[in-house]
Structure 1
Amino acid sequence: MGRAIALREDFDGAALRRLAKGSKDAGQSRRLVALAEIYDGGTRTDAARLGDVGLQVIRDWVLHFNAKGANGLIDSKAPGKPCKLDEAQRQALSRIVEDGPIPAIDEVVRWRRKDLALWIFEEFGISLEESSVGRELRALGFRKISARPRHEGQNEFAIEDFKENFPAELAKVRAVLPADTDVEIWWQDEARVGQKTKLTRRWAERGSRPAAAKDQRTKSAYIFGAICPACGVGAGLVVPRCNTDAMQWHLDEISSQVTPGAHAVLILDRAGWHTTAKLSVPPNITLLPLPPRAPELNPVENIWQFIRDNWLSNRIFKSYDEIVALCCDAWNKLIEQPWKIMSIGQRKWANRF
């Protein structure tokens, strides 16, 4: 019978037991304790009994331990079958996913795994299961994500120009202010909240579709909201309608929340009640309109999504008064979380100056 393979000499039984105690892998701990028995003078049969395995398995553990130390005793995942696609084919798949389908040619408006599996077969003659296509997409960094609405008339160049010219616009504001005046970046928007509430995603058993109450009545109110992400503060009003009077009240409320001695640059869209000459803009505020049809530049849009998802959706409003009360409650909950305003509202292109 051959001689038993010796364990490496840079460990001992006590060291292996300490490693076993601190390990989060049950299999590794069991193997370490078994090998510790050998270090302490026990036989391979004793180690096999502790590990509840045969002598051949103990030999394999010794080989793995001698080669890689304690890490050699952790079960590794099987590599599985090699991918049928090479690197060039993966990049081609990545490009068509990024470009999206052409409805008139591909006869779909979004890619499904079955569509991509068919494309791969037609393009490369390689047959892949839908699950394999999904693994390839995840490996390429793709996930199934809800699309953000974009106005068909949006000018993407105007959006980029606004970002690039933003430092210059701030410089113009600072140039007419007294020296050493702090400038705060504020964002403003409105949200309609009515009895026809949004139904949000929720945790539920796979394969089911949970039900939620949906009101068909039409009473509603508007939240006028503004935030300063750098300071973690906001100013809000709940009003029955959007008009110049409501905007004037909101400007006055924002003015009262600007840090004393500071000046606010209030960024907002080009709604009629934002741009009318009838507004009396407070002296500590300068209005800066966004490009037309570019709501994604305004982080208050994300604030509305957060408020709806957490406090205003999936419910029935009994009356207009209840809508107002719950809108006020939701906005006050947001104001009590300045870190949330900072997290949602910060934009690198706007808050780095």
Structure 2
Amino acid sequence: MQTMKLIRLFLGGLLTAAGLGALPASAWDYDMHRLINQMALASLPTNFPAFVRDPAAAERIAFLSGEPDRWRNTPDLALRHQNGPDHFLDAEELARHGLKADQLSQFRYEFVVQLAAGRAAHVTNFPPVQAAADPDRTRALIGFLPWTITEYYGRLKSAFSYLKEYEAAGRPEEVENARQNVLHAMGVMGHFVGDATQPLHVTHHYNGWVGDNPNGYTTNRGIHAWIDSGFLRAVGVKTNESFSRIRPARPPWEAALSPNTNVFPRMLAYVLEQAQLVEPLYRLEKERKFSPARVGPREEGQEFLTGQMIKAAQMLGDLWFAAWSEAPRDTFLQKDLARRLKTRAPSQSEPAPSASPAQP
């Protein structure tokens, strides 16, 4: 009960600072990614490091929720090649490559090899990609979203590991730098966890139904933008109600894992769970549940998307909590800090000894 009171107090501060009393803004565009990160922050228990609740830190985490989309705005093809596929996974494409979920390597580059082998073995499934239509060379990729989330989890856990060592060693300047790295990993990671719960990020039907369409779902190429931002911009989001549905964060697996445990299967399952909602989303669209003009029916569409946001925030808070609580000791840094302390030269404020034996 006390934890939930603190969550609500923190929620009030976030809403006041961000001006989100009744958010009429865009969905999985920047404003909604901010909201997901803010809900995740509100889920963190009181024993989580307090510095993340500092107003400037909370704003940094919220701001960084939009960073990966800013990277997508660049004309730099190398960055677009690296970053673009991190935002999605076309789940149906696995079968076209002859791959099943339980066969996927946890390692990104091994998965690329699996994809290439699948294309070679099922060449008739894939029409040639025209180079002129593929300047950033991503058309043959089906997305890396669960790998991206897994990798950011590892980055955040590493940041907590070395933050703990700097804190234990009493090194305030390095503690501050390490804290900034934690905030960066938390904020950017939030973007990808949020992307996973927008069902159009986990399907090749990402912008209108493609291929056989016996149910007559929309082929309108504006549906992605409408689900990302247009609909919820029109009808608003019940932010107070959304925050009240967030439970305190806990690790998103049955029991604490060792630092070397592979968390990729859990992240893959999380992404593929959202892929099961692609057709229900299209069905809601067909039934005009995403039409702002229909006051009654639109509430079902509003609840569907709000539930997905809450799901993202809950998973994100759980991952942040697990990364902190399960971060191992950074034994290499521990030894290096001890060495640096042992060999540190006297500071200018300290009188130098008259004679000093040579260092070994």
Of the structures labelled 1, 2, one was used to calculate distance in nm of label points 7 Å out along Cα→Cβ at positions 92 and 204, giving 4.1. Name it. 1
From the coordinates of one of 1, 2, Cα Rg over 2.2 N^0.38 Å, for residues 220-331 alone came out at 1.33; that one is structure 2
If you work out Rg/Rh (Cα atoms, Kirkwood Rh), for residues 276-323 alone for 1, 2, which one comes out largest? 2
To test your reading of the models, identify which of 1, 2 gives 0.7 for distance in nm of label points 7 Å out along Cα→Cβ at positions 284 and 308 when calculated. 2
With helix-only ellipticity at 222 nm (-39500 (n - 2.57) for each DSSP H run of 4 or more, over all residues; to 500) derived from the coordinates and found to be -17000, which of 1, 2 does the value describe? 2
Output 6.8 (distance in nm of label points 7 Å out along Cα→Cβ at positions 132 and 244, calculated) maps, among 1, 2, to structure 1
Looking just at relative contact order in percent (Cα under 8 Å, 6 or more apart), which of the labels 1, 2 belongs to the structure with the highest value? 2
Who wins on volume of the Cα convex hull per residue in Å³ among 1, 2, i.e. which is largest? 1
With mean count of other Cβ atoms within 10 Å over residues 116-123 as the yardstick, tell me which of 1, 2 scores highest. 1
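Since every read-out is calculated from the coordinates, none of them should be taken as a lab result. None of the values given here were measured: they were computed from a predicted structure. Cβ atoms are built from the backbone, for glycine too; each structure is taken alone.
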